[in-house]
Structures are given as C-alpha cells and as structure tokens.
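Enquirer: These are the structures, in structure tokens.
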Structure 1
Amino acid sequence: METLVENKWYTNHVDTIWWNNYQELEYKNEQFNDADALANWQDLGFSQQKFTGDLYDMRNSEPDWIDPFRKVFPWNNFSWSVYRMGPGTVLPSHSDTYAKFREINSVDDPNTIWRAVVFLEDWQSGHYFEIDNRPMPYWRAGNYVVWQNAVKHLAANIGETDRYTLQITGTID
C-alpha cells in the first residue's frame, strides 16, 4: 500500500522481479561527490574515509531484471545503479545533488528529478535507512521509497551482512 508524505516522498512495494545474481556484479567504490556534505560530516565527528557503498551502474551492461522497473517507474531519463553497502558503511544525512545525472541528461530544473530506492533483500539486523527524519526498518524485498529532488535521507550498515538496493533516478516533467 502506498504511503504519501507531503508530496515529497512515498513508499510502496513491487513484486520481486530479480534474482540473486546482483550479489555477483562487479561493484566499484566511488568517493561521495558533495564536498560540502563531507566537510560537514567531518565537522560533526564522522571520521571514516569511505562514506559510500559500492556501485554497479549504467556504465556497465544492464542486468535483465532491470528492464521491468521501467514500467514501475515510467520516468524520463531513466537511470539505474545497484548499490552494495558493506558492514561498517555509514552515509550520514544528506540530499542528493544528482550532479552526474543532471550533466548527462541536461536537466536544468532539479525539481523534476525523482529517486527510488528498492530494497533487494529483506531487512537484516544492522541495516538502516531513514528519510525526512523517519526511520524505515523491517523492510521486505520489493519495498521501495521514492522521493523528489532534495529530500534528506541517510543509510547505514552496522550489521554483519551486505545491504543491497537498486537506485533508480529519472525526471517527471
């Protein structure tokens, strides 16, 4: 059942249309791309060097199970990445900048940008996601959260297993 919160973000569920081969993708880590957020986190006392999980994204061949999501999220400029957050990874509260997405797709108005995070596995102890100051524990595989542009969110994995999500970004004119 869809839950809408002030037209900024909502939750829903999609039937599981993927299989476990997402665990075998060739993930790569990239530094978080917002220098101001990084400086703020360090000022707050976050001391780790790595703030992001690992990505497998559109620069690689698309797994077959991504295509059905184009019907779930029929957005313009559909972009995807599979995200692996290993134990010990903490991504503090932030708003996405969509810098690369905006550059590639020539998006001038950030208010047209939407992001979805689809949980690929059931919640496990230590896996965490929060949006707009609301924790979202106990998710089931297929639950997802969608938000518009700059809604603050955070994620962490202080558990013992990798945390897998699919991120989809697009525009709605």
Structure 2
Amino acid sequence: MTERWLPIAGWEGFYSASDLGRIRSEVRQIRMGNGNSIHTVGGVILTPWMSRTGYLLVALARGGKKTPKLVHRLVIETFIGPCPDGMECCHRDSDKSNNRLENLRWDTRSENQIDRIENGDHHQVNKTHCPYGHPYDEANTYFRKTASGRPQRGCRACRSRQAAECKARKAKTVAT
C-alpha cells in the first residue's frame, strides 16, 4: 500500500497529512532573520507527542508561532473535509493513537460511546463490582432501559438494600 499525502487546509505549502496518520513539513525556502540568507527547511515527518487525554498532537509553525494540533483531526479534515455540525471525529477501534484514515470517521457522540463499549474501552463496561463492592455477576446483576432506551446494569444487592431502607422510612413516618 502506498502512502498518500495531501496538503493540510490552511497550511498549504507548509504541512501535509498522510492517509497513514502521519504529518510532515513541506520542503520550502525561508529567509533568515538578517534578510539576506535563504535556507531550505522541511521535508521531515513530525514527531507527535501524547496529550493528557491520550490523543497525539503535533506543533505546526508559521511566522515563528507554533500551534498545537490534534493529528486525527488534521488527517480526517484533510481527506474527508470539515466536521459537520453535531458530529465528532471517531476512532473505529477506540485507539486514540491509531490515526489512519481507514480508522477515522465523522459520527455522533453517541455512536462514539457505542464504539467504546463494543471495543471494551468504556470505563463503565470494565467495572466488575458496584460502588459498594458487590460483584457484577449473573446472579447479582439486572438490566433495565434508561429513558433514552439504552441498557443500564444495576446491582440486585444494592436495589434490595435501598428497597428495605425505603420501606423502613415509610414505616417510621407512619408511626410518628
């Protein structure tokens, strides 16, 4: 498979994005500070760094000013176009460092969360116990639909305890 490179919108002549999720600077001539000498720069693949949220970033520079940009956004905007209203960039495999074009798409936040659940990357799916320490196993787990129609799991032991506490409160208010 050959790597395709396209210029990044707004950075034409300075930077390009590849369908394999890489960003490079373009070869260009720049005039040095003294105004007399001209140097050739660019032609290198930029080394990304990871943000605190796990996404890869690169610094794009022009006119002496560096601007950090998300690699996945540069790739998808270069090859597919700007983000439609109400959409966000989704990684099909939920791997934030996999910025290949085939792994990216514009979709809704809801679909992005469904991807994370199906890929086992969602923080709620990975929980094995309820907040009170009861296991999420077949005997102790029930499922119900939320108001939006999505399934939600719950702990039977906690539900029983809450029902008993509610019953005790009602009995106490009737007695007084």
Structure 3
Amino acid sequence: MSLTICFMGAKQAGIIGLLTALAKGHRIVRAVSYSEDLSDLLGDLRIPGHRSIHEDGFVEAMKNADLLLSVHGREIVGRRLLEMPKLGAINVHPFLYKYKGANPVERALTDGEKRGSVGVHFMTERVDEGPVVCEEFIELPAVASVVEVYNLLYPLYARAIARSLDELERG
C-alpha cells in the first residue's frame, strides 16, 4: 500500500526523510521546507512547497493525507492539524531515548554520550512525548563536533523512517 504523505523538514535530514519516503513508494503531496536545499529539491521533484504548515494549500492537503512526516520540522503542530491525517503524524528525532526537545545532538555531545540514536514517534500536543514507533541505535566513536555526530546518524534516519513507514503500512 502506498501512503499519501504531507511532509515537513529541513536540511540534510529532511532530504534523507523525503527521499526515503519516495524510495519506499509513497506519494508526497505537499511539503513544508525550512531550508533552501530542501526547497530546491522539492522544486526539482515538482512537489508543491510551503513555508509554513499553516498555509492554506498545506492545510487542505492534510485533510486528505494518510500521514504527516516531520524530519527536523521547525513548527509545533497543534491538535487540529495532528488530527487531520488518517494515520496521524510522526516525527523523527535524534537521541529520542534521552534528549527530547531542541538541540539533542548538541546536548548529547556536551554530555559525552557514547550511544547515538534516531527515533520515530507519534506526534502529540506535547513535544516529543508521543508513543515511539521505533528507534535505531549505534555506538558513537569519539567525535568533536555536531556535524560529525550527524554524519554518523544519517544512515539511521533512513533506516528508522523506512522501518516506521513499513510498520504504519501494516497497521
């Protein structure tokens, strides 16, 4: 079964999320982009793009979507929008097991975490508090920067998103 997805995202992780959903055979009907590189890709793929989840075209698409997929989304999604897609909304978050909220990679790096992860959870009105769909883990070598951590986590983004979409398809 192919899902109809509304998407929100930014930067490299957003691009990975978008391409993973498309590679799994799902249809992205509308997208909100918070970065120029993702906006450029949306244009190349002829996916209608928006600057905010509150724009009319995006809200209308949400009414008929199966799912909202957020990968580094920059807006808090309120209850009204969360209830629109048939299957709800999922968010992709690094270090979900320990660092909810903003800047999880920076906080993990500061704390010297040795275990990295990318988790997918259902979105609720409370940020990063919904039920977890899945979480992929790796052991982190000694790294010195946020960029290095993200470069190690990017493959986990694709795996966690693919696994979550498979689980949602199965019901």
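Readers should treat all values here as calculations from the given coordinates under stated rules, not as data from a laboratory. Not measured: the values here are computed from a predicted model. Cβ atoms are built from the backbone, for glycine too; each structure is taken alone.
Enquirer: Figure out for me which of the structures 1, 2, 3 the number 37, 16, 14 belongs to, where Cα extents along the principal axes in Å, for residues 60-107 alone was derived from the coordinates.
Expert: 3
Enquirer: Once percent of Cα pairs over 15 Å apart, for residues 84-123 alone is calculated for all of 1, 2, 3, which comes out largest?
Expert: Going through 1, 2, 3 one by one, percent of Cα pairs over 15 Å apart, for residues 84-123 alone is largest in 1.
Enquirer: Rank structures 1, 2, 3 by mean count of other Cβ atoms within 10 Å over residues 68-75 and report only the one at the top, that is, the highest.
Expert: Biggest value here belongs to 3.
Enquirer: Name the one structure among 1, 2, 3 that semi-axes √(5λ) of the Cα gyration tensor in Å of 53, 17, 14 was derived from.
Expert: Answer for the origin of the read-out: 2.
Enquirer: Quick check for you: by mean count of other Cβ atoms within 10 Å over residues 12-19, which of 1, 2, 3 is greatest?
Expert: 3
Enquirer: Compute distance in nm of label points 7 Å out along Cα→Cβ at positions 44 and 156 for each of 1, 2, 3 and report the one that scores greatest.
Expert: For this comparison of distance in nm of label points 7 Å out along Cα→Cβ at positions 44 and 156, the top structure is 2.
Enquirer: Where does the value -7000 come from, among 1, 2, 3, when helix-only ellipticity at 222 nm (-39500 (n - 2.57) for each DSSP H run of 4 or more, over all residues; to 500) is the thing being computed?
Expert: 2
Enquirer: When relative contact order in percent (Cα under 8 Å, 6 or more apart) is calculated, the result is 30; to which of the structures 1, 2, 3 does this value belong?
Expert: The read-out comes from structure 1.
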